[in-house]
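K.L.:
Right after this note come the structures.
What follows is calculated from the coordinates using simple rules that are stated; it is not laboratory data. None of the values given here were measured: they were computed from a predicted structure. Cβ atoms are built from the backbone, for glycine too; each structure is taken alone.
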Structure I
C-alpha cells in the first residue's frame, strides 16, 4: 500500500514524542493534510502548549501523557486511539539521549533502551496488529538515528538502542510485506536537526542544521516515494555523503578493517578519500 492511499483515506495520526521537535513538526504537517491527531509525550506542559498551537491552526488534536517505556500505558494509548477511529499513521518517535560508555552502569543502559527500543517495540505490539486487522492502508514510521547505522564512538548505549530500532523496523517491514498487510513501514533517520534539545546549549540554529520542519517535509516526500530508509541530509551532509559513510561502515566487516575504522588514525586518509568519492 502507498502513502497516497493512506493520505486519501485519512484517519488518526498517533505520534509519540509529539509535543516538540520533529514529532510536533510531523503533527503540524499531518494536520495540514487532513489527519486528526493524538500526540503523546511525557511532558505535560509541552503537551498543553503543543495542543494549543495545533488547535489554533485548526487541527483536531487529543493529547496523552505517556511514558512509552511502560507497555501498559502504550496499550492504553492504543485502546484510546482505536476507540477514536481508524489509525492511519503511527509515528514511534519518542526517544532520549545521555552520555554513556561501555562501562556505564547497566541501569543507565536499561533506561535508554526502555525508551529508545522498548518504546518503539511497545508501539509496534500495541498498534500494528490492529492496524493490519483493520484492512485499510496505514503507515508506521519508526525514528532511528544515523548513530544506529554508522555507530560513531562516544555514546554506545544510544547507538546500540538505535541500531536495535533499525533492525526491528527492517524485520517488521519484511513481515508485513510477506503477509500482504496494508500497512507500510519506514525507518526515519534525521540528520543534524535543530530541536529543543539542541537549543538548550546552542541558542542560535547552527548553519549546518535543518529545522524540524525541513526534516519532516523531507521525510514525507520520501515516504510518498515508497522509500523504507529515509536518511535525512542537512546543510552540511548531503545524501551522497551519507551513502558513502554507510558504505564505509559496511566495508569494515566486508574488508575486515579495524572496528570503527572511520575514526582510526591509520585509516583517516583512506576514509577521507573514499568519502570525497
Structure II
C-alpha cells in the first residue's frame, strides 16, 4: 500500500510547483492531506481557480485535515465545503468532513487517525473532547500499525513563522502510550524527520516517528533552531512524503519536485 502525505500546497495563483506535487502525490493509492490547501483565505473562488485545476483530481483519494487559519478552523466554510464536493468539478473526498470533527479509518493492516488541532483556537470544539474521542478510538482499534496526523506540529524545529504547538500534548501522551508508529504534521513550510521520541521530546525507542511535511508548494520557511531528536531537515526543497505501508513495517521516502535534489528515505518496523 502506497500513501502520500503533504500540506501547505497552493498559493493564490498558477503554481508549477503545486502542479508537480500534485503529480507526485497522484502516484499513491491515497493521500493524507496535512492542511492549508489554498492560500490565503481558502475562498471557494480561489479553490476553483487554482487548487481545483491541478490538485482537484487527487481529492477523491485524499483524506484531509483542516488548519486553523487558511482552512478557516474546520468550520462549515469554503474549504470544508470544497472537500465535500461543492467545488467547480464536484471532486469529493472519500470521507465526508464535519466541522471540528476527528475521524479515523482502516486500510489494510493500518489504522489512520485525523485530528482537528484547531480545537485550541476556536469555540467550535475543545481539546479535552477530542482527547476523549481519541482514547476511545485507540482502545477500539488495536491495529498493530497506526498513523496519526494533523496540521500544527508538536514535534518540529522552530521556523521564523511557527513554533511547537503545545496545546495538543494530551493527544501526544495517548499516542505515545499506545505505541502509535507515525505522526504526520504540516504548518511549517519545510521537511523534517525525527527519531522516535516521547511526549517530553526525549528519545524513546517505542515512541512515534514524527514528520513535518509542509512542502506542497507555498513559499518555504527558514529554520530558526533545531529541535531535540531531529534527524534530518531541509528548508529548500518542495516535495511529497511517500510511504510504503506493509504488514508490521513501513518504508518512507521524501520525493523532491521542481528541480530539488534533497531526499530522505528509510525503513522501520511498527511498535
Structure III
C-alpha cells in the first residue's frame, strides 16, 4: 500500500493547524512541506531551533499526518563561494531540524551552474556541472549521516542531474546509505523526450528503484516549448508502471501529489486510487 499525501502549499489557505486538519479530512496521510512557503513561518537558517521543530512535530502528530519530506530546494551548484556556503549552511540546518521534527528526509533538486538557477542545456548537462554538484553535495550528505536523516535528490531534466543514468552516477560516487532519490516521473521529461516518456520512466525504475525513498505524483501536458505540469488525471501520464513498482517494491512509501489545486485535489487523489485498485 502507498501512503498518499499532498504538497502543503497546494492546499486551501487556512490557519496552520486548521489546514493540517483539513488535509487529513481529505484523506491524505502525509505532507511535503517547505517552510518558506508556509504563511507566517520561516526557513531562515538561524531560526531553525529544536522548539520550532517540536511545535511542528506535535501539530502534525495531532493531525495524524506524517511529514514526508522537508523541502530545501536551493542551488548546490551556485558558483559564488559566499552564496554556496550560505546554501550549504541552510541544508545543514534543515537536516538538523528534520532530525528533531521526525521527518525522514530533506529533499532537493540538483541545481544549475549559475547564480540565477536558470536552465542552459549545454551548461546544466555538462560533465563539469555534474562534478561541481557532486563536490558540493558531498558535505551535505556527510551531515545527513550525522543527523540520521536521508538527503534525497530529485532528478529534473532541466537541472544538472537530468536523467536516471546521471542520478545513478551521483549515488554510486558518493556511496552513502543516507543519499537517496525522490522519484518525480514528470520531472524527468521535457520536449526532447516526452514521446518516449514510458521508456524514460521504466529506465528510472530499473536504475534507481532500490534507492527511491519517496514519489512525487503529477501529470503533464506537452506544449510547444515546454512540458506543463498539472494535477494527476489532467494530462497524458500513464501511472500503471509507477504504481505497480511502488506496490510491489516499496511498502507504505510516501507518495505526494503535486500541482493540485484545492478544488482538484480530490479528483487527483481518486485518479491514483483508481490505478491502485486495478493493480491490487
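K.L.:
Ranked on Cα Rg over 2.2 N^0.38 Å, which label among I, II, III comes first with the largest value?
P.N.:
I
K.L.:
Starting from the value 16.6: which structure in I, II, III was mean count of other Cβ atoms within 10 Å over residues 44-51 calculated from?
P.N.:
I
K.L.:
Also, I was wondering about something else. Starting from the value 48, 34, 28: which structure in I, II, III was Cα extents along the principal axes in Å, for residues 28-147 alone calculated from?
P.N.:
Answer by label: I.
K.L.:
One of I, II, III was used to calculate helix-only ellipticity at 222 nm (-39500 (n - 2.57) for each DSSP H run of 4 or more, over all residues; to 500), giving -13000; which?
P.N.:
Answer for the origin of the read-out: III.
K.L.:
Consider the structures I, II, III: one of them gives 20.2 for mean count of other Cβ atoms within 10 Å over residues 116-123 as calculated from the coordinates. Say which.
P.N.:
Answer by label: II.
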